[in-house]
Structure 1
Amino acid sequence: MSGYHWGSLAVQDRVGVREDAVHVGRSVTPHIKDVAAAFLERQPHLVVGAADLDGRLWASLLTGVPGFVRATGPDRIAVRGGLPEGDPLAGALAVAGTRVGTISLDPRTRRRMRLNGTLEPTRGGFAVTAEEVFANCPKYLQKRQPLALAGQGAGVVRRGHALTPGQERAVRAADTFFVATTAGKEGTDASHRGGLPGFVRVLSPTELVWPDFPGNAMFLTLGNLLADPRAGLLFPDWESGALLQLSGRAATEFGADGERRVRFLVDAVVESVHPGRLRWSAPEYSPAHPLNPPPPAAQAA
């Protein structure tokens with residue numbers, strides 16, 4: 001990686017991992033290796049993070065028959081198809097020059113790959129010219145197996161500016177979500193967060209908190225949040241194919257004990273049922289997860 005921006009560097013320095021980050025950053029390149037290209041072509045999902053036409057940040061899910069995402073050059077991927085009608089990023093993915101972060105995650109193998117760059121609309125989809133391509137370790141990823149395609153009823157179910165009681169329950173039950181962040185001209189990123197159910201705490205219909213577990217020392221997400229507080233969250237319901245998308249603002253809180261947590265304030269909510277969605281099995285939880293979240297009384301302290 002040619003260099004981290006100031007936000008990531010500031011977090012690395014505060015945590016004391018600059019040397020580790022330099023080492024890990026060497027694996028980040030603008031080039032798509034053959035093994036990465038093969039991985040992409042096997043996946044039925046691609047998560048994309050970007051700002052919508054009004055500047056709100058979102059994370060969205062594209063699905064297709066494996067091969068709908070493929071490398072077409074050493075630094076370029078092509079995506080066939082687009083987002084379903086009503087998705088908040090549908091307009092942005094039709095605009096040349098949109099900065100996007102993507103992540104492809106395979107629950108069957110606990111492998112994931114991130115590719116960030118600049119979008120160009122194409123006939124029947126879009127392409128992304130890569131600026132950063134890298135793989136992450138399987139830490140905090142749940143293992144799942146595909147069951148079957150879910151069928152009918154696709155479309156936006158509900159829009160709002162705060163979580164409903166049902167949406168609050170979905171967030172509390174989640175063991176996985178995706179987060180889109182940006183640092184403006186430095187680029188946009190999409191990342192994964194995993195934990196045992198309850199690791200995301202709902203403090204109110206417009207406020208969430210989750211722990212920032214130890215990771216790869218790069219601090220791309222937290223660095224982006226320091227530079228720009230906008231964030232988009234995507235909570236997939238693996239067993240039904242429903243999606244919960246949140247857009248808002250987030251900030252990192254550093255505890256005296258060295259622990260970190262991210263506080264997210266909700267600005268907008270979209271709940272939908274995704275077309276062509278896969279249903280997945282119940283999870284085999286990652287052995288890397290910390291112990292169960294503390295009970296509610298301790299959480300409120």
Structure 2
Amino acid sequence: MPLSQKLRAYLQLMRPANIVTAIADILAGAAASGSILLITNGEAAGGDDSSLINLLWLVVATIGLYGGGVVFNDVFDAKLDREERPERPIPRGDVSVTEGAILGGVLLVGGILSALQVSIKSFIIAVAVALCALLYDAWGKHQRIFGPINMGLCRGGNLLLGVSLVPAAIADYWYLSLIPIVYIAAITMVSRGEVHGSSRSALWGGVGMYSAVIVSLAVVAFREEAHWSALLFLGLFASQIYPPLFKAIRYAEPQFIGKAVKAGVISLIILNATFVSIFASALFGLLVLLLLPLSIGLARYFAVT
């Protein structure tokens with residue numbers, strides 16, 4: 001097999017469009033901890049760049065953690081995918097199960113070691129995220145109730161990884177991780193009908209959980225006195241997640257459910273941009289939003305689900 005084809009297969013396993021959303025998680029956590037403003041003010045004053053370096057380490061960490069997690073998803077699902085997802089790299093024969101496991105292991109270990117460069121707390125959170133990802137891949141995804149929560153814990157932990165740039169901030173802002181936990185749990189619940197279709201009750205449950213996320217973000221925005229900018233971001237967020245989900249409810253067919261899931265995953269960037277606008281500024285939120293076209297562009301070439 002040509003090297004270029006092998007590399008593309010590895011990238012397909014890692015789901016690059018999704019990794020961009022994980023980077024946005026780190027930026028959202030960094031904003032909540034005050035690190036983004038600290039970095040900006042430090043550079044303006046000619047100070048040291050340690051905060052920026054630590055932020056870059058955590059970006060590398062989340063690439064490894066998320067990439068490794070989704071690679072192991074396909075490793076554990078190799079047998080099932082031969083029947084339901086034959087287009088994926090492992091059942092297609094482009095990557096063996098052993099090669100996938102090695103790639104996933106290298107990515108997870110690399111992510112954990114990168115987090116260790118920042119602090120012990122970052123290291124502990126990274127280990128927890130890696131374990132949650134493996135638990136989901138091997139067992140959690142098959143659990144009707146715990147599965148969506150398990151997947152949500154991975155994202156909530158990823159946000160906390162960003163907050164850990166200022167370790168003391170974890171105690172003040174740990175509750176923010178509940179928002180991505182609920183949101184990802186909703187996407188995971190909706191995605192279960194992507195292959196064979198889904199009941200409308202589960203899809204309506206997704207609508208309710210999406211609404212809880214929006215209300216929670218609005219409450220956080222008012223608490224932080226970031227009313228108007230956050231509302232604009234929330235309006236954009238709602239405009240991206242609801243229409244495809246309501247279409248999926250109308251038809252309850254796999255192709256529409258898949259589009260709803262894809263929209264939910266990519267809209268994580270808007271969710272994180274909202275966090276950044278609340279805790280840093282609307283301008284920084286817009287900068288994070290620039291990751292959206294990158295993720296959408298990658299999603300045209302690499303599968304999101």
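Computed from the coordinates by the stated procedures, all read-outs in this text should not be read as laboratory data. Just so it is clear, the structure is predicted and the values come from calculations on it, not from any experiment. Cβ atoms are built from the backbone, for glycine too; each structure is taken alone.
Quick notes
- Computed -26000 for helix-only ellipticity at 222 nm (-39500 (n - 2.57) for each DSSP H run of 4 or more, over all residues; to 500) - originating structure among 1, 2: 2
- For distance in nm of label points 7 Å out along Cα→Cβ at positions 82 and 202, the highest value in the series 1, 2 is held by structure 1.
- Structure responsible for 21, 14, 13, with semi-axes √(5λ) of the Cα gyration tensor in Å, for residues 178-249 alone calculated and labels 1, 2 on offer: 1
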